[in-house]
Structure P
Amino acid sequence: MLFLSEADVLDLFPMEKALECVESSFVAQAKGAINHPRRRIFLPHVSLHYMAAALPHDGWLGMKIYTVSREKLRFIVLLYESERGELLAMIEADHLGRIRTGAASGVATKYLSCPEASTVGLIGAGRQARTQLQAVSRVRPVKSVRVFSRTVERCEAFCREMSKQLGIEVRPAESAEAAARFGEILITATTSSEPVLQGSWLQPGAHVNAIGANMPNRREVDDELLARATVIAVDSLEQAQMESGDLIQGFSDDAERWKQVVELQEIIAGNRLGRRSPNEITLFKSAGIALWDVAAASVIYKRALELRRGKEVTLSEEI
């Protein structure tokens, strides 16, 4: 077995690779790849989260498991080959999780936003926000970004860092509304339990990536945004119905409204329509699925073998 650290992942899995990998995983999903939704165990001071997937045509299966406490988040992805069930790699997966989530928003933006969209409004400047901007700026000609965060100092530092890194104008916004009205592409990357983005703020043709609120009691977008959106895409309908608070709360007891929700893989495969006109509002509600983790782990593992990265660990043979 190969053990790969966060430092290895940083070197072996740049955003360009992540975008290719995640888009390919959507194609595999359309062809029947297996994805099991996240399950959670909550204890007084810590929670355990686990999710699994298989890419049988490519020979991979695996799972991500992580704990959340006040002290730290700890992520691991286990990668197996699908013939004999051999454990190939154990990969530290904090950065892996952030970059694959960003890449998924990048893929959604590629398929759902207006091709010429060049302005971004970002609400949230935390651990997920960097890879969101990195991905979106690689699939659209982004020239300017406005960022709102409740923590002014963190927002200003984030803007300086990302402006330098991406070579574009990234500036603080005075409010969430100001960021939303500015952007042709909007990103919400928060842990809010109340909507931070209102549908009335969106300009015609806006595309929204809502990547927080992956629990039923959380939400980032309001009912008006859901009503204005002509396309609502998710990564997994099964998982969205379990944990996407934006949709669970927004649809309430009206089960018929779930019929308007489409999995992004169907749009990528050409089986369902995405954006049909420049003035439509589109929404990608991302929960984060195991299929992305397993696909990413396979790319990282193959690259590690090529470059002789990681630490080999011998497991006991079966007696």
Structure Q
Amino acid sequence: MSDVLISVRDLAKTFRLGLSRRRVEAVKGVSFEVTRGDIFGFLGPNGAGKTTTIKMLTGLITPTGGSASVFGEPIPSPRAMERVGFMPENPYVYPYLTPAEFVEMCGRLSGLSSKVVRDRTQKALERVGIWYAADRPVRRLSKGMLQRTGLAAALVADPELLILDEPMSGLDPVGRKEVRDLILDERKNGRTIFFSTHILSDVETLCDKVTILRQGSVVVSGRLSDLLKSDVKRTDVTLVGADEEFEERISAMGHATRRAADRLIVEIEGQAHVAEVLGAALSAGLSVVEVVPRHETLEDLFVREAIDEQGAGRAEAQANREA
């Protein structure tokens, strides 16, 4: 049995828009793999091609180039989708149904018997924290409750692979934590999770691997432990009792400072000058509250690879048009 559940090779999608049939390349030669047991984060700014890629993997739209397989089956594959739980970015739940009726319907469409599906529906709704509203009309539910209903529908058939498009959308901080805990629990239960999101802190907490798209192309892909630089990017030294004269002295040494209430935070590039700043602070009779080394975060990586470069590309294109 292969450990590669999703394999994508040079996948591409071009749309034809409007009466002029203008070509729009939404996805341009995307390649990545999702292995069994991993939590895989699929990232990118709005319009990067994440949802289009997910729609191709699930058979909702047809690729115009490249290839992909799910459970070894070339897409589109109804047989592979029997083993997949899918939640789209904006789940559409029929407004005349209740969450229980909708999730039960999804279970029946997945091939569950009427006897099994009732028990599975209750467990799925309990799992996402919405069983208390199982009999309310969907039109009376909040966006967060609709997200939970869509997530329950993805879980009801006990899938091996979960594909979740923006699962935290519309959730409050408590709901986000509950979904994060659910994703971790599902991985412990042997499931593989592929999800896209804009919430980078969740990805950094949860994911083993990530792929970042920019304008339809992969710019970063790999294990987070390999992608994020391990060396110290900056060290923050927090001091109490520093006056303006001391702050000017530190600034003259080439270090950035900022105030937070009665505290002075000195931002030191790397670690080489930490001892120098601490010595100056102790000589001045200041209290050292904390010394915190700052490593590269996923946000740093995302901004550098997916936003800064994209912005530079737009600026260059604008300059070319004006030239």
Structure R
Amino acid sequence: MMRFEEQKGKFVKHCPCTPDVVPCGYYNLNLHTGCPFRCSYCILQAYLETMEPIVFTNIQNMEKELHDISQAQKNLRIGTGELSDSLALDPQTNYSQKILSIFEKFPHIVFEFKTKSIFIENILNYNYEKTLKNVVISWSLNPQEVIKREELLTPDLVSRLRAIQKVQRKGYKIGIHFDPIVIFDGWKVAYEELVKKIAEVIDPSTIAWWSLGALRFPYSLREHIFKYRDSRLFEGELIKGHDGKYRYFKPLRLELFHYIKKKILSLISSEVPLYLCMEDKEVWEEVFPKIPPNEEAVNRYLYESALREK
């Protein structure tokens, strides 16, 4: 089932960050809420009253918001995917083509579709003289064993990689999100194999950005995770942080970030634009010492990376 309603609030909102973490300057564009996928770690289970998709219809208001914010902000990066998967509902809504037509008018705003789905037909068939240089199509990826166990009802890894190839051939920039990275018995081998599989299909020059984010969740999500009998999210050493979220110990997070960073840079390219999601200044300085750990610098780094010529 799917409901169509008017958006009563703002379409465009600054991405919320936990206090004391380094923000990346991202903005969310909320075109719909709810998701047909059932990921064990999904915060929407605790955040939304219902997972039934609600699609907002008054897109003309969104365009006015984009105009206003583009006048006030530099280096804007905006994306759907916070309150729903960006493309999972696209066969029913055809919103991807509407979004593309809107962002033709805002070539200096970088827009991101963020998805686990393989519904890319509307994007591939979009009638435009040239591929929009300011549009990034991003996939959230995990080893297949994590997908099978924790990301229920989502396409498998092979299908997502095929979708990446098709969009890449069309000329779009690609985003990759390793978020959440999950620690389990054999995680190092699993993530190395994942990077190798991505290396087989990705052209490094098309990568707009690649995020690394370790598993984290608020206490309110625990009861929802327990419903997934095959979930292994609690296998890692999780502690309650100062922000009330459960995370891996910082030394463990540093280990996984350094390990996966090394594999990406050696197996894909030493120029892959990597960044961290929801980590504090200390972790940033340890993992990416060349990137100043502040919102303006991180946002500019990612914005320029997305718009660079291949």
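Read-outs throughout are calculated quantities, based only on the coordinates presented, and are distinct from any laboratory measurement. Owing to the predicted nature of the structure, the values given are computational and were not obtained by experimental measurement. Cβ atoms are built from the backbone, for glycine too; each structure is taken alone.
To which of P, Q, R does the computed value 16.5 (Kirkwood radius over Cα pairs in Å, for residues 30-205 alone) belong? Going through each structure in turn, the value belongs to Q. When distance in nm of label points 7 Å out along Cα→Cβ at positions 190 and 222 is computed for each of P, Q, R, the one that comes out at 2.3 is R. When volume of the Cα convex hull per residue in Å³ is calculated for each of structures P, Q, R, structure Q comes out greatest.
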